[in-house]
Structure 1
Amino acid sequence: MNRTLSDWLAYIEQQHPSAIAMGLDRVREVATRIHVVKPARHVITVGGTNGKGSTVAFIEAIARAGGYTVGSYTSPHLLRYNERVRIDGIDANDAELVAGFEAVEAARGDTPLTYFEYGTLCALWLFERAELDLVVLEVGLGGRLDAVNIIDADAAIITTVDIDHQDWLGNDIETIGLEKAGIARPFKPLILGDDDPPASVLRHAYAIGASAWRIGCDFFIEPIDDAHWRWREVGHALEVPMPALVAPVQVRNAACAIAALRSLDLHLEDAAYARGIADARIGARLQRFDRGGVEIVVDVGHNPQAARALAGWLGSQPRRPTVAVYAALADKDAAGVVAALAGLVDTWHIAGLVDAGPRGEAAEAFARRLQGTAAAAATQHVDVRMALDAAIQQARPGGRVLVFGSFHTAAAALRALNALP
């Protein structure tokens, strides 16, 4: 039977009893059968609590500006599954993804795979056949037991470590950090984007002989003016433009991307770093729209650390009346997110995410989780589109509508704003 991409996505979603099944044995076994060993001459793995997708975008843009062919694998997607697999700057088309899924299915036998594992193996299969110079792999969850960790990367990045996914990774920073540190490899660079990374990460790097490159210790960010900043390490400095990705934290993500690329055996001119940082784009990271003089900002921020970064950006902007549209998955620390933004939001609208699978919830249940927070009196809406419509109607020219809370939230907002079905 000839399956379309939509058919395949529906099929692979049903092939494992759990949406998440941590462990590498099954996916490694199937990878061996489809002859996936190393998907490119150079591989960078990107893990962390927040900032992974943006960091991948910076690495991809810089390397391509330097003339290298690049593949990138990210998750989740916003509007189309094809966004997850990019080959030399272009999303994989349906036929390519179908071929990859067919190869995985033919090889797996009776080995059960999760949706994410199918997708990871499909991406790796496509990359290996594209004969790329560099592949960048974003960790889906954690690191040590994530499917992308079957690949021995030449460099790894841990952007940040904070509390998230406690059911799978642990309830404290040190435990979560150790899980994320599992992407490090002996005697290979490990780029750390936290000023003060967990001791567990540093201990693990030392134990396996990984070379830890720490921001603020081994490489540095220095402001120059409103439009430029300096990346510096001992004996070398780069003067580069501010990223088009506008949040203050994006400079840190760009700095980690530069460090990872400089740790590899790649020749990149200074101009490639500057161009890549200026060119890098990724959707729903403070993505802005204007509707009748109202600024609408869409962001995927979904945990307290991301909310603090969002608050940092809001605090750096001229003050204007701000209406929030917030919808979160049921397993997220919604109260912590609201606390980070409480002093910067004037009015709250909340929405249900009933179409988000088992982790989604209706607005009424979400409202109960927000009791005692600054969003306790929020207006409830069935879905994000209805909440966004109400927020835009309430806002006045010169005001702002901020939409955030999850990839599902951002995707729904983008579809509404772009009049997509």
Structure 2
Amino acid sequence: MQQLQSALGVFALLAIAWAISENRGAVSPRQAAIGLAVTFLTALVLIKLPLVAHAFSVINGAVGAISSASRAGTAFVFGYLGGGALPFDLKAPGADFILAFQALPVMLVMSVLTTLLFYWRILPPIVRGMAWLLERTLGIGGAVGLSTAANIFLGMVEAPLFIRPYLAQLTRSELFLVMTGGMAGIAGTVLVLYATLLAPLIPDAAAHFVIASVLAAPAAILISLIMVPETSGKRSSGALDDPDNHASSTMDAIVKGTTAGLELLLNVVAMLIVLVALVYLANAMLGLLPNLGGAAISLQRLLGYAMAPVCWLMGVPWSQAITAGSLMGIKTVLNELIAYVELAKLGPDALDARSKLIMLYAMCGFANFGSLGIMIGGLGTMAPERRGEINALGLKSIVSGTLVTCLMGAIVGVLT
């Protein structure tokens, strides 16, 4: 019954996307059917085939190695604060874990590795292969296919750098697809961090994050072409060059990757401090209101009620839907990192194993208001002549990115 509930959710989420479409009459049923089939088959292959599952177990091992390597660096620099041996007896289990010194610095290592893989020309051919598949199966232009494929590994601003010369030429539908692709995925720099946070809760968490990143590409194309269908009849294409990372040597790539990672790390730390403080202040003000249902009103409770029906559509039992809804609300209003931290802090009975897996996929995207500012600033700088259109599509891209991750969660619910 839960699988049927998730199957209903798949079609309900697509219906929501169609209901808010800019031009419902222009939506191609054939293209939507192909997009859904490709997304579902991709999930089926990545999750269910034993050979692929074994390959992703290797990824889990690699992620574990990266996490351990990062911990070795933080322990050397920060001592026991960074995960080194404690000079005292631990009184409370888990009290030795310090997010800023032990988990977040993994972004530095991932930033360097990503920069190196691009400098060594290892990632670009993989990205191009994914772009070729998307173009052949879903009929999108080569430029937007390349950007969407790059989103599997890169963030919402880095991926469009692949097609910077073409941004001004994109149709409105293609521009929206680029924005949806950025909102519907996460960057490789934070993937290992999230996997580290959820590893104690979800078996093979790292593999599931990688699967979610791959699955987001066809799902983003499906949702974006329903919400903003192509009406001009033209597609962007052409011989696209790889982005210039300006590294002159391997050591230079390491330095530049470290610098970029440090900027990201400091931004994340600052945003976490500010956003958690703002949530606390919001809850303090809501706490002045009379209790509701025998408990104080909080931002999480309000968001939980609002998002609970969507979580139920993904396949979460109604008894757990409000808890799951609050996580989705935190992810949308604040960001996915805080939502994953809250998921990791939940009691063992708050969500069952299947619901935790669904929520891993449902929250695996950058669709939040903070990311919107980053995207508008980045794309507006790359294509200043399209800034007005980018601003107009901004809020719609948060909705589309959220629908994409929820669709992934519902598909995983069908398969588990």
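Just a few scattered comments:
- Entry that produces 0.10 once FRET efficiency 1/(1 + (r/R0)^6) of positions 98 and 130 (r between Cβ atoms, R0 = 25 Å, to 0.05) is calculated, selected from 1, 2: 2
- Origin of the derived value 45, 28, 7 (semi-axes √(5λ) of the Cα gyration tensor in Å, for residues 226-305 alone; candidates 1, 2): 2
- With distance in nm of label points 7 Å out along Cα→Cβ at positions 210 and 354 derived as 4.3, matching label from 1, 2: 1
- Which entry (1, 2) yields the derived value 3.5 for distance in nm of label points 7 Å out along Cα→Cβ at positions 2 and 378: 2
- Structure responsible for 21.1, 60, with Rg and Dmax of the Cα atoms in Å calculated and labels 1, 2 on offer: 1
- When distance in nm of label points 7 Å out along Cα→Cβ at positions 218 and 330 is computed across structures 1, 2, the figure 4.2 traces back to 1.
- Comparing FRET efficiency 1/(1 + (r/R0)^6) of positions 170 and 346 (r between Cβ atoms, R0 = 35 Å, to 0.05) across structures 1, 2, the highest figure is found for 1.
- Structure (1, 2) behind the derived value 15 of relative contact order in percent (Cα under 8 Å, 6 or more apart): 1
- Computed 18.5 for mean count of other Cβ atoms within 10 Å over residues 82-89 - originating structure among 1, 2: 1
- Structures 1, 2 were shown, and helix-only ellipticity at 222 nm (-39500 (n - 2.57) for each DSSP H run of 4 or more, over all residues; to 500) at -11000 was computed from 1.
FYI, it's all coordinate maths here, none of it is from the lab. As the structure is a computational prediction, the values presented were derived from the model and not from experiment. Cβ atoms are built from the backbone, for glycine too; each structure is taken alone.
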